[in-house]
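*Asks:* Next up: the structures, one after another.
Nothing in this text is a laboratory measurement; each read-out follows from the coordinates by a stated rule. Here the structure is a predicted model, which is why all the values come from computation and not from measurement. Cβ atoms are built from the backbone, for glycine too; each structure is taken alone.
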Structure P
Amino acid sequence: MLKIKLAPIGKKGQHYYRVSVMEGKSKLTGDTVEVLGLYDPRTNKHDIDLKKLRAWIDKGAQITDRIRKICPTL
């Protein structure tokens, strides 16, 4: 099952995340199928391609709760 997750990147004290599609049981730093955008928790801004996100949801990918909080319009 594919999931849309936040994959951590950045350095210590300056975290930000990739919004990526990956296998549900894979590690957060594992192989990604597609990167949909970035999320910066310090400024609470995201740069997510909503058309791609919607396309993956329509294909059956599950969204994690954190992604649902970031994009409440889904």
Structure Q
Amino acid sequence: MSNPLTDPIFGYASRLRFPTLFLVTAALFFLDVLIPDFIPLVDELLLGLGALLLSTWKRDRGPKPPIDVTPD
């Protein structure tokens, strides 16, 4: 179910790349730890940003070996 308060925030955050999204999430988390309940719905924002962060996190597995296309 969409929330009209958080949809614009998640729409913006979904366009961010991993390093920037990580910094935004970390800054919001530390702000919430230092000043509890400073921003309304910050816990829900952190859960959503954490999900976005995990979905954009990719491992660099190095170069892939070439595909062998010789006929048998």
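*Asks:* If helix-only ellipticity at 222 nm (-39500 (n - 2.57) for each DSSP H run of 4 or more, over all residues; to 500) comes out at -17000 when worked out from the coordinates, which of P, Q was used?
*Replies:* Traced to structure Q.
*Asks:* Who wins on mean count of other Cβ atoms within 10 Å over residues 14-21 among P, Q, i.e. which is largest?
*Replies:* Going through P, Q one by one, mean count of other Cβ atoms within 10 Å over residues 14-21 is largest in P.
*Asks:* From P, Q, which structure was Cα Rg over 2.2 N^0.38 Å = 1.03 calculated on?
*Replies:* P
*Asks:* Now, a different point. Which structure, out of P, Q, was relative contact order in percent (Cα under 8 Å, 6 or more apart) derived from, given a value of 38?
*Replies:* It must be structure Q, since only it matches.
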